[in-house]
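**Q** Take a look at these structures.
Bear in mind that the values in this text are calculations on the coordinates, not laboratory data. Predicted, not measured: the structure shown is a model, and the values here were computed from it.
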Structure 1
Amino acid sequence: MPAHRKKSNPYRLAILGILTAIILIQNFVPFLGNIPIPPLNPTIIHITVIIAAIVLGTKDGMIVGGIWGITRMVRAYTVPATPLDWWLWTNPVIALLPRILIGFFTGLVYQMLKRLFPEREKTSIAISAVVGALTNTIFVLLFIYLFYGEQYAQAINVDVSNLANVLLVIVGTSGIAEAVLAAIVSPLIAVPLKKLRK
């Protein structure tokens with residue numbers, strides 16, 4: 001397919017538009033994108049980015065992830081969910097970069113698994129979804145630790161020397177829960193969308 005036709009593919013533009021709309025709705029409608037468990041509010045929005053990377057490709061996954069990051073920053077300025085939002089989620093490295101990396105790593109892993117195991121479509125999607133979900137959790141917490149470790153430790157009332165352990169617990173609890181949810185839901189959505197594309 002010529003490059004100009006690929007770029008103007010109606011299917012791609014339609015799905016990209018739908019996923020972008022879903023990202024916006026998830027960010028601004030309570031309980032549709034985040035589970036309100038302070039201080040970090042575990043998210044389910046990463047699944048939308050994962051679907052984009054698997055169905056449309058790595059580049060579009062990164063675009064949808066970037067839209068999520070920008071929207072998250074806008075939300076932190078306008079309707080913060082917790083007192084920590086205004087200084088955590090207004091930092092583009094924390095709000096934007098991990099979301100773009102979800103699309104990058106999900107797409108990368110999916111394309112690799114698809115080549116290695118072409119008959120294991122659902123398994124490839126599930127594994128890629130886990131990678132995408134953990135990418136978000138790990139990079140967000142890593143950047144919080146690097147940029148705002150002391151302030152964040154004070155905000156959640158833990159000793160800064162113990163903050164790394166606390167963040168590891170978050171990865172092992174809400175992070176794993178987000179990854180498992182992504183592994184279950186992503187194949188249910190991505191497989192029909194990929195069949196529709198064919």
Structure 2
Amino acid sequence: MYEYIMGKVVGIKEDYIVLDNGGIGYKIFTSRNSLGNLKINEMITMYIYFNLREDGVYLYGFTTEEELDMFNMLLLVSKVGPKVGLGILSTLTPGQIKLAILNSDSNVLCNAPGVGKKTAGRIILELKDRIDDNDIGENTDIIEGVDMVETAIRGLMSLGYTRGEIQRVLNKIDTSSMDTEDIIRETLKRLSKQ
């Protein structure tokens with residue numbers, strides 16, 4: 001029904017935003033990765049997934065089409081609903097999810113809330129044939145050494161930073177020769193200057 005909604009961000013909550021379009025405030029549930037890219041009063045485009053359920057109508061939206069595509073793909077997996085899909089995309093980037101599926105690495109997927117070994121196994125089994133090595137593209141360099149980077153991200157998130165804020169800074173840092181402490185130290189230094 002909706003492909004995208006363009007509008008002004010008038011509210012940012014823990015798991016959703018309010019997007020004003022023509023005087024209508026749309027409540028759009030989104031991932032932490034997308035939330036980290038948003039600011040109040042900013043004009044943005046949210047790529048939308050429309051969900052009609054017995055208990056109501058829900059909009060799920062993302063700041064990139066890549067994230068929406070990954071969300072739609074996750075929803076193809078049996079017993080994975082929008083809430084679990086959002087949880088996965090709040091914990092991992094689409095590139096990290098694809099890499100985990102291609103490598104059959106259920107431990108990475110289990111980092112997301114609501115994903116246990118069974119669900120992770122189901123995601124890998126049901127989506128492996130749908131992901132092409134070429135799909136990962138440029139994100140692979142960010143994903144190498146995921147463990148140290150991911151540990152650093154979690155440490156920084158425990159200090160109150162959002163994954164999106166942290167990821168934006170990390171994208172500008174070459175973490176290949178850094179350990180977790182160095183990554184945290186350098187990221188904190190750059191975050192404090194913003």
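**Q** When relative contact order in percent (Cα under 8 Å, 6 or more apart) is compared over structures 1, 2, which one is greatest?
**A** With respect to relative contact order in percent (Cα under 8 Å, 6 or more apart), the highest-scoring structure among 1, 2 is 1.
**Q** Given a value of -13000 for helix-only ellipticity at 222 nm (-39500 (n - 2.57) for each DSSP H run of 4 or more, over all residues; to 500), calculated from one of 1, 2, which structure does it belong to?
**A** So the calculation was done on 2.
**Q** Same structure, new question: Computing semi-axes √(5λ) of the Cα gyration tensor in Å gives 26, 23, 14 for which of 1, 2?
**A** Label of the source structure: 2.
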